[in-house]
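Nothing in this text is a laboratory measurement; each read-out follows from the coordinates by a stated rule. Nothing here was measured: the structure is a model prediction, and the numbers come from that model. Cβ atoms are built from the backbone, for glycine too; each structure is taken alone.
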Structure P
Amino acid sequence: MTATQTMVYLIGAGPGDAGLITVRGADLLKRARIVIYDYLSNAALLNYVPASAERIYVGKKGFSAHVTQAEINALLVQKAQELAQNGGGVLIRLKGGDPFVFGRGGEEALALSRAHIPFEIVPGITSGIAAPAYAGIPVTHRGISSSVTFVTGHEQPEKTQSAIDWTALARLATRGGTLCFYMGIHNLDFICANLIRQGAPINTPVALVRWGTLPKQEVLTATLCDAPKKARAAKFAAPAIILVGRVAQLRPELAWFERRPLFGVRVVVTRSRVQAGVLSDRLAELGADVYEFPTIEQTCPDSYEVLDNALAHLASFDWVVFTSVNGVDCFFERLPQKAAPGTCTDPRALAHARVAAIGPATAQRLRTFGITADVVPESYRGEAVFTAIRDVAQKAGSSLEHACVLIPRAQVARSVLPDLFRQAGAHVVVAPAYKTVLPRDSAVSELARELQAGRVDAITFTSSSTVRNLFALLKDQAPVLLRNVELFSIGPITTETLHDAGCTDVHQASEYTINGLITCMCGYYRERKDKK
């Protein structure tokens with residue numbers, strides 16, 4: 001398409017797991033000017049969409065008031081025409097699953113075609129394949145099933161003539177074929193009864209998969225004769241796939257998804273939006289349902305005067321001590337602007353000094369700038385940094401007396417480290433490189449509702465700031481809302497802040513890193529599962 005052309009893309013968002021969208025679909029979302037999306041589309045996919053794009057929700061949720069298909073068709077045409085009149089661009093119709101597998105994508109494409117609006121189809125992974133796969137059930141398997149049939153389960157029982165060949169379906173099930181019914185939970189009795197009536201064995205395995213591919217996935221196994229009764233007893237509700245066939249018997253051996261250590265645990269990540277990704281992605285890989293609620297936002301310090309002066313006289317420092325990844329980033333971002341004339345404006349500017357990092361994450365970030373830290377203490381806290389630097393100095397036959405130490409760090413932080421250097425006789429410059437503040441767009445009321453409803457299992461804290469800010473946002477509600485939530489701390493300083501806030505039952509990482517925090521969580525939930 002040309003720069004001024006309008007193009008509509010009907011994109012399959014996949015079955016729920018945001019990671020299952022196609023590369024093509026993700027790339028197109030980044031170019032969208034308008035996105036029209038469904039109830040079953042994972043909201044995380046909207047993170048691909050430019051902030052300037054118009055977002056329109058047309059959630060079609062079964063058996064409740066919703067936008068009709070005719071209205072959606074008309075809206076697509078209307079918005080595409082408006083886009084064409086305003087310079088053109090990309091309009092995305094984001095649909096759950098695959099647009100052409102019970103997604104009514106054909107109807108939407110026909111509406112666009114008849115209005116002479118150009119469109120393309122981007123297939124998605126359909127839930128009839130993905131949900132069983134995440135439940136450990138292959139829809140075909142050599143020696144068991146050589147066919148799979150997708151069927152609508154939404155056909156109304158009161159219809160005088162069915163469009164479904166129930167005799168053929170029962171015959172397929174009898175011979176080992178796999179049947180996947182979409183949108184059929186409300187008609188489960190009708191589906192099972194019809195298959196049995198047409199000759200399918202009453203002991204034919206059945207699997208119901210709700211919210212397939214998501215951390216809240218639920219699976220119920222049964223047979224044709226008892227599936228409706230079991231589903232009612234379990235209050236099994238839509239959205240779900242109904243799978244009928246012998247392949248369901250493979251689930252006990254192949255059920256991989258629910259075996260992940262944090263499966264089904266809903267975790268609130270309180271890191272800043274910029275930094276949350278690493279922790280969130282790792283937790284999601286381990287099966288957690290991650291809820292990102294940034295309690296801190298990084299911004300410029302009130303003044304760069306101290307840092308700028310230090311950068312202009314960088315050659316005068318014997319040690320540069322980095323206490324966070326943020327400190328590293330801000331230091332090197334500012335260096336080219338403020339280094340002394342005629343001096344290096346890249347990492348070579350530190351060639352004369354020794355460099356210390358508070359922990360492995362900070363050391364790793366330094367390595368991306370080509371710097372290997374001279375000191376990384378075994379215990380990742382300020383006191384340990386000082387001890388390690390003092391020991392290095394002593395081994396070299398010197399002391400810290402009269403040494404010049406630069407600490408680029410957050411505007412508000414503990415005074416322990418600079419105080420220890422000063423007590424040792426060093427000249428210390430603490431240079432604010434950034435500051436952390438409360439986020440401007442915090443959706444605290446939504447988090448409070450989730451906590452109140454008991455839909456949060458755990459909260460992670462990676463700094464004292466995340467603790468203080470969460471309590472500031474929740475205000476007086478905090479003690480009650482957090483009463484039944486597991487609290488996980490990255491280290492002793494953060495734990496101490498939680499204790500000061502009145503939280504006595506805190507799980508603390510033994511290694512004060514993101515990996516240590518995740519290991520602590522996995523250990524706790526593994527032990528809890530073992531006790532059950």
Structure Q
Amino acid sequence: MQRIHHHNLVDQSEWDIIIIGGGATGLGTALDSASRGLKTLLIEQADFAKGTSSRSTKLVHGGVRYLAQGDIALVKHALKERGLMQQNAAHLVHKEEFLIPCYDWFSVAKYLIGLKLYDWLAGRFSFGTSKFFSKKETLSIMPGVKEQGLKGAIRYFDGRFDDARLAINIAQTAKEQGATLVNYMKVTNLLKDGDKIKGVIATDAITNETFSLFGKVVINATGVFVDEILQMSNSKAKKTVRPSQGVHIVLKKEFLNSDSALMIPKTSDGRVLFAVQWHNHLLVGTTDTPLNEHSLEPRALKEETDFILSTAASYFKKKPTEDDILSVFSGLRPLAAPTDNNSNSTKEISRDHKLMVSAKGLITITGGKWTTYRRMAEETIDLAIKEAGLVSKACQTEHLAIHGCENATSENYLNIYGSDRNHIETLIQQNPELGQKLHPNFPYTHAEVVWSVRNEMAETVEDILSRRLRVLIIDAKAAIEMSANVASIMAKEVGVDKNWEDEQVKSFVKLAEGYTYKTKVEKKEPALAV
């Protein structure tokens with residue numbers, strides 16, 4: 001296969017920091033490292049945010065759930081980070097009004113008191129004040145919510161964002177700060193000097209070339225894959241994480257018919273379920289299913305989609321059915337593995353992040369959530385500097401604007417590109433053909449594909465349709481219909497042959513069929529590839 005973006009890793013001498021993993025944590029760490037003047041390399045086995053970091057519930061939140069568990073410090077830190085994310089990536093992080101519908105007066109009192117505390121903890125980073133809405137007010141804001149027995153709703157504010165778009169913009173920012181980032185580069189082994197880790201051996205997943213890369217510190221930020229790296233360091237290493245699967249389904253937005261999001265505070269399994277307006281669709285999730293295996297393409301289980309549909313049905317006026325599902329996607333949280341291997345609940349497994357020195361020269365960071373990616377990165381690089389005795393300055397990211405950051409003044413779907421929007425509009429002015437739509441039901445144009453190939457390190461049709469444009473996870477059938485068009489624009493842009501196009505479409509369609517409900521859902525727990 002041909003690589004679209006060539007990298008030059010051969011002549012590099014030793015790096016200060018080598019980061020394995022291009023999700024939220026790895027990218028944040030690369031940005032933190034490079035902005036402190038450290039010579040930084042990040043390698044990712046697939047595309048940036050290919051795994052869990054593109055499969056979130058799209059919320060930037062302090063964690064109302066953690067408040068109920070009494071973890072005040074965690075919530076306070078996350079609320080501060082939520083505020084910083086909104087300032088530093090204003091084009092992607094937006095305030096969102098959430099409604100908790102209440103069907104008894106005890107719930108009204110309980111949630112109003114809890115959310116007043118949430119507001120207070122946010123302090124100067126507050127997104128707005130929570131309050132009670134009457135039944136009538138609730139139904140005018142969210143006509144799709146179940147009316148029978150409704151007493152009213154509690155309104156509170158949190159953030160909504162586009163996870164994979166933010167990942168790409170953080171990658172661009174890290175590059176602007178001097179980092180080298182390479183996607184489709186898989187670590188196959190660690191380089192050792194006695195018991196010290198001194199670098200990695202990595203293979204280009206597209207060209208099959210292999211590289212030996214030396215670094216003063218290697219950071220393992222591979223999410224559910226951390227144990228594979230730890231076993232390269234020590235074949236007897238015990239498992240540190242256990243995957244927990246979170247599934248989301250996507251419906252037409254008419255099911256709630258509202259600009260606000262719905263928060264269901266207590267599902268039958270004790271979780272919180274959200275229904276969030278996102279890219280003109282309604283995203284509903286998530287689940288919490290312990291798995292024993294992990295993969296880059298986890299599959300939803302039928303009981304998970306049934307659970308989401310039945311929970312939504314008890315809160316929506318119109319009950320969604322399997323036929324209404326436009327796309328279904330799964331992400332794997334790397335939760336700390338329980339020491340008792342028989343434990344099958346993920347409730348008691350820690351959700352906060354863990355940072356450890358796994359061997360001399362090898363640091364592992366796991367857990368956490370998107371909202372706190374910046375703070376986790378800061379802690380990781382602080383530890384790396386100490387561990388390797390590196391000379392650098394203090395953390396620079398608290399007020400560092402992310403690539404594209406700007407506050408939009410008008411409504412336009414291209415605002416998701418922030419300040420890059422002008423460049424995409426210029427492409428269309430220079431070549432009006434690029435203004436053609438990729439699909440009649442979506443606003444996306446040919447110009448966006450060209451832009452992503454030139455400026456956003458997209459290598460494959462999947463990169464474009466899953467993570468640069470988010471079509472695969474909002475409407476899998478439409479994504480399949482766009483794939484040939486996207487492959488042909490990419491091929492023309494980079495001068496690859498028809499074989500490349502055919503291969504790309506074939507592999508994308510096979511992948512995308514896994515997101516359409518009909519062929520996607522497994523009847524029993526699947527034997528996922530490790």
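Things worth noting here:
- Read-out FRET efficiency 1/(1 + (r/R0)^6) of positions 103 and 327 (r between Cβ atoms, R0 = 25 Å, to 0.05), computed value 0.25, structure in P, Q: Q
- Which of P, Q leads on distance in nm of label points 7 Å out along Cα→Cβ at positions 271 and 471, largest value: Q
- Identity of the structure behind 68, 54, 47 (criterion: Cα extents along the principal axes in Å, calculated), options P, Q: Q
- With relative contact order in percent (Cα under 8 Å, 6 or more apart) derived as 10, matching label from P, Q: P
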